[in-house]
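Pasting the structures in now, so scroll down.
Each reported figure results from applying straightforward, stated rules to the coordinates on display, with no laboratory input. Here the structure is a predicted model, which means the values were calculated and not measured. Cβ atoms are built from the backbone, for glycine too; each structure is taken alone.
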Structure I
Amino acid sequence: MGFREEGKWWVAPANYREEVLKELNFVDNIKILDTTLRDGEQQPGVIFNKEDKIALAKQIDSLGVHKMELGTPAASKEDEEAIREICKLGLNAQTFAFVRNIVSDVELAKDCGVDGVLAEVPGSDHLIKGGMGWTVEKAIAAAAKATARAHELGLYVTFFPADGSRADLDFLLNTLQGILDQGGHMDSIVLVDTFGVLSPDGAKFMIKTLKEKFNCPIEAHFHEDFGMSVATTIAALSAGAEVAHVTVNGIGERVGNCPIEPLALSLEALYGIDTGIDLKKLLPVSREVAIRSNFPTPPTKAVIGTRIFGWETGMPSGLWKNAREIDPLIMLPYHWDLTGQEAPKIYMGKKSGNANIQMWLEDLGMTLAEEHHAELLDKIKNYSISVKRDITEEEFKKFVSEFN
């Protein structure tokens with residue numbers, strides 16, 4: 001792959017310069033873990049019933065994600081039943097349940113039929129003591145016992161030290177080692193940025209440190225509080241993290257999680273990494289999640305928004321008019337077909353120019369003497385200002401009819 005792939009994308013050549021690439025340490029087979037059905041549902045107001053979870057599990061699996069969190073069996077009977085049913089579907093993705101470091105949680109997860117567990121205990125001293133009201137010793141002992149039991153039951157154990165990003169680094173490392181020293185088991189460890197406070201550089205440092213200390217895959221779980229989750233996840237992957245945690249549409253606790261759509265597209269186009277994700281399915285899966293979560297997608301949201309391909313302003317509309325038949329990527333970072341979007345649209349409104357008029361007349365099969373274009377444009381601009389939006393095709397036809 002390169003910065004310019006015909007019919008796919010045209011990005012910055014600097015991304016692919018040797019001087020840039022030599023600083024990156026991506027592993028060969030990055031894996032994507034989707035947590036829409038667990039952390040995504042933790043978004044206040046998002047409620048997935050059993051039917052929703054089963055339907056969405058199938059949809060998300062079709063994207064090609066490698067791992068999928070199905071929920072927390074101990075949270076409700078509804079979740080437990082949904083997890084049991086999903087585990088019978090024969091999904092391609094490995095299935096995981098989220099558990100507290102309680103042996104009964106682990107045993108319930110095993111009984112549901114999942115392949116593995118994400119076992120949570122706070123990773124920071126302040127969250128253990130101030131949040132749970134536990135001693136560090138109690139947390140370590142509980143985690144050791146629960147993860148050992150999970151391993152004994154044949155489950156893949158992903159250890160999830162919540163708020164690990166805000167922990168004193170030595171404390172985090174010593175806590176993880178303490179769990180192992182007491183007989184605990186970790187097949188992988190997650191760098192958990194619960195409050196979205198890691199910078200990309202901070203994430204790189206922590207990933208490298210964890211990889212030096214522990215001989216297991218390191219995963220990246222970042223939230224969106226500072227709007228940095230995609231950039232920070234990519235930074236973590238570039239430092240050698242093996243697994244990225246995502247949700248569809250970025251839904252998740254508080255401000256949300258790292259969204260799969262821009263992450264997958266960025267890895268493919270900006271870094272030349274084959275993620276295994278079917279980019280064309282991102283849009284339909286996004287829309288299904290938006291419907292079932294009752295959380296509409298903003299129209300300008302990257303990759304999945306309904307208004308990300310198009311122009312209203314006269315100058316870029318004119319550039320598009322000239323470039324579209326030569327090479328659409330002259331005016332676009334990536335082709336709309338890559339992610340299943342519709343072709344770019346020219347909007348008509350306050351900021352439009354003569355090129356907009358010409359294209360609308362052509363697309364609608366209408367004619368109007370060029371001497372009337374300027375007056376028509378004035379009418380459209382004034383109307384657009386009065387209604388504070390771009391105009392519809394029917395409104396455009398009405399304005400044109402006034403000249404005929």
Structure II
Amino acid sequence: MNGKRRGAALWALLTAVLVAVAACSSSDSNSGTDAEALSGKPVVLGAICSCSGAQSATLGRLKDVFDTWAKSVNARGGANGYPVKVIVEDDGGDPARSLRAVRKLVEQDKVVAIVGDSSLVDATWADYVTEKDIPVVGGLSVESPFLTHPDFFITGAPVPVTTVGIWEAAKAAGKKKVGLLYCSETPVCAQLEGLGKAASAIVGDVGIATGKISATAPDYTAPCLALKDEGVDALFVAHNSEVVPRVTDSCAQQGFTPTVISQTPTLGPSWLGHNGFDGALLSSPTVLYTDESVPAVKEFLDALDTYYPDLRKSRQFTYDTIYPWASGKLFEAAAKAGNLGPDSTSADVKKGLYALKDETLGGIIPPTTFTEGQPAFPTCYFQAAIQGDKVVSLNKGATKCLTETQTTQLVQALKG
């Protein structure tokens with residue numbers, strides 16, 4: 001149990017420090033998608049997001065994606081032939097509000113599942129939905145309950161796996177030492193050092209040097225010079241996305257231009273077209289959300305263009321946008337596998353999920369199998385790179401997987 005808690009802490013801190021931060025309003029909102037393309041009793045599902053509040057610049061349009069999936073699946077004949085109705089709650093990133101919203105979904109709206117957990121405070125209600133036997137079908141794979149709670153069904157590679165992935169990318173590029181700079185604003189960020197050292201040891205032949213930085217620093221000359229002196233040739237900055245270009249600019253002024261390595265959920269718009277990021281290497285929990293060469297991604301993008309044609313032009317069209325869609329597609333797969341209908345129970349939804357083997361949702365997520373009583377831990381991930389002002393998929397959108405030995409070592413590292 002202590003190992004699980006430590007792994008959860010590592011996962012949670014990455015959520016806090018690696019996602020782009022922006023302040024916006026935190027007004028309540030909830031909506032229900034109508035099962036308008038089909039007649040008959042619908043399957044009632046819940047969804048929750050931190051769409052308003054501090055992360056609204058990144059998550060603000062996710063409720064529109066939930067609506068897009070519901071309208072799209074109903075237009076295509078429903079989930080297993082039945083209409084779906086999705087009731088979306090916005091918790092604004094507030095823990096108390098989030099718990100109230102989930103209680104409403106379960107006790108008042110009588111949802112059979114939460115399809116798409118895009119809340120940044122889901123740890124507040126993870127035990128509650130477990131007690132109520134409500135499955136959480138997909139969501140932000142960086143959130144810690146997907147690592148610790150068997151009733152949270154992940155749609156993407158977990159953070160520990162994608163962290164090993166960025167060290168693998170550095171090694172494949174011939175890099176010898178990664179410089180990890182993490183936030184000094186909160187003590188929990190220091191735990192990143194342990195995860196980085198574990199990734200370095202698991203991959204082998206790629207060392208690590210570390211340092212702390214603050215978002216309020218006037219420049220980053222000192223940490224840049226320290227890493228330069230350490231022989232660093234790849235840089236991982238674990239801070240919000242707007243801090244990262246300031247770091248690379250400071251380093252460049254010192255003649256220090258290491259290759260940036262990172263994870264796609266941390267990607268900020270300011271990185272694209274910036275000289276310091278050309279050639280940056282990224283690991284990713286899901287397939288690149290803009291890669292139209294993958295038919296399942298093209299279906300997602302076409303649906304957005306149909307129901308919310310402005311969304312892809314919005315600055316809120318971020319990596320996280322694909323998670324509600326992937327969650328919906330996972331429910332569709334479970335509905336078909338479990339022959340679900342309007343009178344199905346939450347237990348039936350779980351049976352449908354357990355029936356899936358090496359599920360990829362058409363290439364959106366790494367191969368994933370769910371086992372009763374155990375959180376899923378997919379050990380494959382996707383790779384991408386920044387080329388000028390674009391992010392491109394590597395390996396033609398195929399996954400790269402940890403070896404069996406690497407997986408064992410990673411699990412042991414998380415257990416501490």
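Values as computed for the structure displayed
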| quantity | calculated |
| --- | --- |
| For 0.96 (Rg/Rh (Cα atoms, Kirkwood Rh), calculated) the corresponding structure among I, II | II |
| Distance in nm of label points 7 Å out along Cα→Cβ at positions 336 and 368 - highest-scoring structure of I, II | I |
| When relative contact order in percent (Cα under 8 Å, 6 or more apart) is computed for each of I, II, the largest belongs to | II |
